[in-house]
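Every read-out reported here was derived from the displayed coordinates using simple, explicitly stated rules and does not represent laboratory data. Please read all numbers here as calculations on a predicted model, not as lab measurements. Cβ atoms are built from the backbone, for glycine too; each structure is taken alone.
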Structure P
């Protein structure tokens, strides 16, 4: 079926039999005859020859999509075989949201460069919704996120557990009288000793303004469910794309935000927010590592992934 896919794909790219023939270094009659032969064998018409430039028919679109799938598979196979045969593969690409690129990856990469100075670790900052496409298209080797990707396509390893806490501007009068519930610096810096912290009834914030991530984000859904658990619908002042932006807006005193616990830990010199521990089944979640199931990993890549799993976040 795909013996002449290069010919057909060239016509599709050039939208012209004459231009395609030149790019293939064959005569136009020979190209036209070959395409017609494929169409006769399939019993369909692939190109609308009456249009100018030439356009695909519905059957043609299906055929081209199949050709591209074959091409991508061939490309992936060549890359995987090259990695197996080349033990000197020295580039590894990580992708993840802004939070990881800001707080987690830099320290991690610095420490690993001491172990293997030859490896080049590239970081790509993207939205959670883009991670699956980046991995499938081989634009990244490993993706990091809290959401679950398609486990029929990806391997998943739990990296670490994180906890959501509430960040409230110190300037907000709502903090008066509940200071004993705020997390102390040592509790922020040491996640273990936080377990004995008393929980605050979050209903005290029911009339306050919140900053939420947009719908479709895991943290948006968890924050909403936490508010429901405490019996109120949050008064949402604004929606943001990135948690880091939400955090900065909260630091400016504009609203309350649910954040990852380690954001407070990394921002240890912050003096504009109080942090509160949350008692909820939605407040803890796993951060996951994802990579393609059919992706062959070099020894260096396997070594780096093992380092990630052992790395103390």
Structure Q
């Protein structure tokens, strides 16, 4: 990222932002998918995460999944996950850049004095729109990850998508949308605000985190700075909104419990509030943080990759 570079920002087109966002989403998903599978398996386990349960630790879960279902299971639901990440990245980053440009051109002074608040709000709005558009891919991905590969419910992405629409209705593709929107706005807002704070303010004041080459005489944050800022943004944002993610995943498998009996007890809930109440009363408050370990690792890696790949591609496009 750069500082005081309105001339450079004006050269960023929406199509360039969309291209960079789509590529960033695809690269990130390919690398981080196994962590997502682990996170979801933990989130859906009703039994306590301890010795003797289906999944008791990250290492044990990996070994168990590979042994029982094969190593490719760690990339379960990869096709809808890629479609999710690519579509989300395209909409999120292109909309964020467009809103940022509008804020800069409409009132530059207001933008400069309220930049951190605008980064939060623009990031929240962009991510909310991206979530609604890409959400069906998220639901299908969760179903494919949730099923036991030795007792498949679906043959693949197309079968899962069509079966859900046919048997449960189109609304099934949007199960869990309410807690998702409730978490994505603050999650993305915090991500963008923290990332921009570090790349455009804190790291740019330290020589080590500045690029040796600049564009138009401006100071740019280095690749290392982008990676670190993205990691910090991912850790902070995921920790703050994690319970909503657990609720979302549990709602997305409602109507699918028959295909998960081999994993242990199943939850039957009627909505977000009911899901939260059942989780706390049956498993304890800390159950809302099941899977937090692999989720934090994933959040750090995903956020670092997502922002870094996006910024690197965007800067390369601008230099052409």
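In this comparison of P, Q, the computed figure 2.4 for distance in nm of label points 7 Å out along Cα→Cβ at positions 44 and 276 is attributed to Q. When mean projected area of the Cα convex hull in nm² is computed across structures P, Q, the figure 22.1 traces back to P. A value of 1.00 for FRET efficiency 1/(1 + (r/R0)^6) of positions 28 and 188 (r between Cβ atoms, R0 = 35 Å, to 0.05), calculated from one of P, Q, originates in structure Q.
For which of the structures P, Q does the calculation of relative contact order in percent (Cα under 8 Å, 6 or more apart) return 22? The correct label is P. A value of -23000 was computed for helix-only ellipticity at 222 nm (-39500 (n - 2.57) for each DSSP H run of 4 or more, over all residues; to 500); which of P, Q is the source structure? Computing helix-only ellipticity at 222 nm (-39500 (n - 2.57) for each DSSP H run of 4 or more, over all residues; to 500) on every structure in P, Q gives -23000 only for Q.
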